[in-house]
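*Asks:* Have a look at these structures, which come just after this line.
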Structure P
Amino acid sequence: MNWLDVKLGDVAPAESGFGFPREFQGRQEGSIAFYKVGDMNHPANQREMVVSGNYVDRVTLKRLRAKSFPPGTIIFPKIGAAIATGKKRMLSSEATYDNNVMGLVPTALVHPSYLYYWTILFDFTTISNKGPVPSIRKSEIESLPFRLPTPSEQRRIVDVLDQADALRRRRRAADERAQRILPALFHKLFGDPVANSKNWPLEVLDEPTADFHYGTSARCEKSSDGLPVLRIPNIVRGELDLGDLKFAQLPHNEVEALRLEKGDILFVRTNGNPDYVGRCAVFDLEQQYLFASYLIRGRFNPAKFSPYYLVACLSSPGGRRMMAPAIRTTAGQSNISATGLRRIQVPCPPLELQAVFAEQLLDIAQRTKAQRVVGGKLDLLSAVLLHRAFTGELTAKWREAHKDQLEVEMQQQLAALERVKAVKPERGRKSKKVTTES
């Protein structure tokens, strides 16, 4: 048995949003959420839209000549660079949205979650206008080919994909909890670095044996010729990320001067975003690496500072406040110099306590790394299931086992589609007969 080949607009018409005058924005009174593209970025809105920065009542909705849309509507950016972000979200309750957003409103013929997963797989940039301001037209999206299983098979597909999605969400929640453990542990052991409530002695980073060095300005290439060079993209969330490595060939004397040693700290020296400047990570690898000119290497006396303590201290909210005076912004570019780093003053707890923190930090890091491996496997599994779901492979055996029931459902689908077309014929072109795939 095969699926029906239809147009997306036959089962889920596309509806653009409405103008949202500034004087009505920001209100929290009202029973109807009025979503904007930015609301899709809220952490609580990763799949379903549940939090909005704007609400309206029905009187205001009517005044704006707008309408609301039912739960299950799939919304996405329809104009500008936001299209390329690939955001797709589902309305969790009756709501509306502004005119930078478009929605697919599922009819009774398509399960909302089945439609949602289909949009996750589809890249809307492929149908957007290619111009200075990309946009998606209603006619383009509604004319997309859409393979429609029977209702029972749609539910079966959704059940499988929901289980995989639930595993991924639990993994993400575990990652978020792990990210909160380290700051909590630091605060418990050392307190706030600015308040220094535990009265640790204060030391400037320019202690007698401290050494600061700028990296190489040599051109780095993707080719693996030469030695790997760590750059700004490799300093992520206080850790080294080796996912985007480049390489450079340097004379022997430069290699000797720029070779990283275990325990070195790499600081981001310059960036257009001042929040990124000063971010740091411990180099703790056995292999030979160099570092680029937008980074500063700090090397400190191990009898005074654990590098793991220093990175955690300077990465904490208090540490960022201590670093802020050393950051300078000129012509939209923010910088911190080796001289600025040297002047930063930090609490200096007993080395034994710093070592306890470092040991626990490394244990947390190992567990987090293991979680990421599991997370990567779950992401791969979800991607494979998603692909197989919409080729028909995922439910092929189930479909064969239920073919008699599904045959009846397909005939009902055909009749329902004909009724839809009779009520709202396709505009601008002749209706095509619905076919089954051979």
Structure Q
Amino acid sequence: MSHAFRFLHAADLHLDSPFRGLVSLPEPIRGQVRESTFAALGNLVRAAIAERVDFVVLAGDIYDTAERSLRAQLKFRRATEQLAEHGIAVYVVHGNHDPDDGRKAKLDWPDTVHTFSSAEVECVPAFDRRGRLVAHVCGRSYPTAAVADDWSADYKVTRDDVFHIGLLHANVDGDADHGNYAPCTRRQLAASGFHYWALGHIHTRRTLHEDPWIVYPGNTQGRSVRECGAKGCYIVDVTAAGRVSMRFHPTDALRWFRETVPIDTLRTEQELRDAFAAALERCRGLAEGRPSFVRLDVEGRGPLHHALSRGSILQELIDDIREEEARRAETDAPDFVWIESIRLATGAEIDRESILGEQSFRGDMLRYAAALREDPERARSFCEEALAPLLAHPKAGRLVAEMLREEADDLLRAAEELALGWIADEEAEGFGA
């Protein structure tokens, strides 16, 4: 290593993501959501130019689907042209969402763009703005959407005196929340001789190892409440001695949050609305001027539980707040906060610990529910048995199965609270034990 340099590492742009499930949003909110992945790309380009990076590495899933809409391809081409105008090269691999066998328009790309082959690992030189060799970038694109092989051993150091960057779209150490594509381990990557592994595929920002650096930058734009918080890229500085330092740079055009609203101390509908408003203001502050979406988790035990679980109060409150935020968006206020949904997990005012110690039907029920939550496999089997007719339905089955994967614990808790509520109602009417 003889020259210091700077590069930008990003991944998982998912350009032209359809944001399914948000089609009923009012304009102009819907328009901002639809354009957010492109806005994030624009923010990435501006960051690269402002930070005077020498080159950009993009670790897969540039496009959201293998079909690669023409609009997305044209937008990405224009972004690379803007970077080329500032002397910034771009190195690209494609991942499971945009594999090499997907739809590719015949477009003329700047000479500063290198898209890695899907046939084998390639290594190409990378230069700084003065034309000096500063690194070798190695990468391979996905030939098809599903890559089950470990490619890490095919990445070879070509020169001992050059900084090596491995550009890889992969599941390192088998993250269960993501497809197990191009699986490999931290140990393998750390022992490879590469100085920096520029990873893609996992949408959560993570540094798996330092010196050598093994880094997931996360995606550039959150696309649902499962992708909360700031999203962006890393600006990576490498000294002449090869020492690495990183700075996170947000690129997201809108931001996702999940807020908990406890009802334990709330007594009136006004207090609940004020609690919702406070949660939205917290999100507004954290979004730093961006629009944002929030899922509110309404939890706890209190006197409002009965009204919330049986009436239309919750929906009316949501509608009222949404109308207010829609008016804000219509005045071009950039920092509206939209309630994406509300998860209701409240309970009646009962002494749960006391009931757990009872030798009664409700005590048995609570103990059984607690045992299920401590054994995920048993809980899944219980839910599958209870929901067997729905799971067998030709249309609803797939949706119910997906819900079970993501919300089994929530379903168990809701069933438990519903049963406790029925028992409490019967006791109040003089039928309980």
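*Asks:* Upon calculation of distance in nm of label points 7 Å out along Cα→Cβ at positions 298 and 338 from the atomic coordinates, which of the structures P, Q produces 1.4?
*Replies:* P
*Asks:* Match the computed value 0.25 of FRET efficiency 1/(1 + (r/R0)^6) of positions 26 and 106 (r between Cβ atoms, R0 = 25 Å, to 0.05) to one of the structures P, Q, and report its label.
*Replies:* Clearly, the read-out refers to P.
*Asks:* Starting from the value 13: which structure in P, Q was relative contact order in percent (Cα under 8 Å, 6 or more apart) calculated from?
*Replies:* So the calculation was done on Q.
*Asks:* Which structure, out of P, Q, was semi-axes √(5λ) of the Cα gyration tensor in Å calculated from, if the result is 47, 26, 20?
*Replies:* Of the options listed, only Q reproduces it.
*Asks:* Comparing distance in nm of label points 7 Å out along Cα→Cβ at positions 378 and 410 across structures P, Q, which is largest?
*Replies:* Comparing P, Q, the top value of distance in nm of label points 7 Å out along Cα→Cβ at positions 378 and 410 belongs to P.
*Asks:* Hey, Rg and Dmax of the Cα atoms in Å, for residues 42-89 alone derived from one of P, Q reads 12.8, 35; which structure?
*Replies:* Here the read-out was taken from P.
*Asks:* Out of P, Q, which structure matches 1, 8, 15, 19, 18, 16, 12, 7, 3, 1, 0 when P(r) over Cα pairs in 5 Å bins from 0, in percent, for residues 210-385 alone is calculated?
*Replies:* P
*Asks:* Here is a further query. Comparing FRET efficiency 1/(1 + (r/R0)^6) of positions 138 and 242 (r between Cβ atoms, R0 = 30 Å, to 0.05) across P, Q, which is largest?
*Replies:* Going through P, Q one by one, FRET efficiency 1/(1 + (r/R0)^6) of positions 138 and 242 (r between Cβ atoms, R0 = 30 Å, to 0.05) peaks for structure Q.
Where a number appears in this text, it was derived from the coordinates with a stated rule and is not lab data. This structure is a prediction, so every number in the text was calculated from the model and none was measured. Cβ atoms are built from the backbone, for glycine too; each structure is taken alone.
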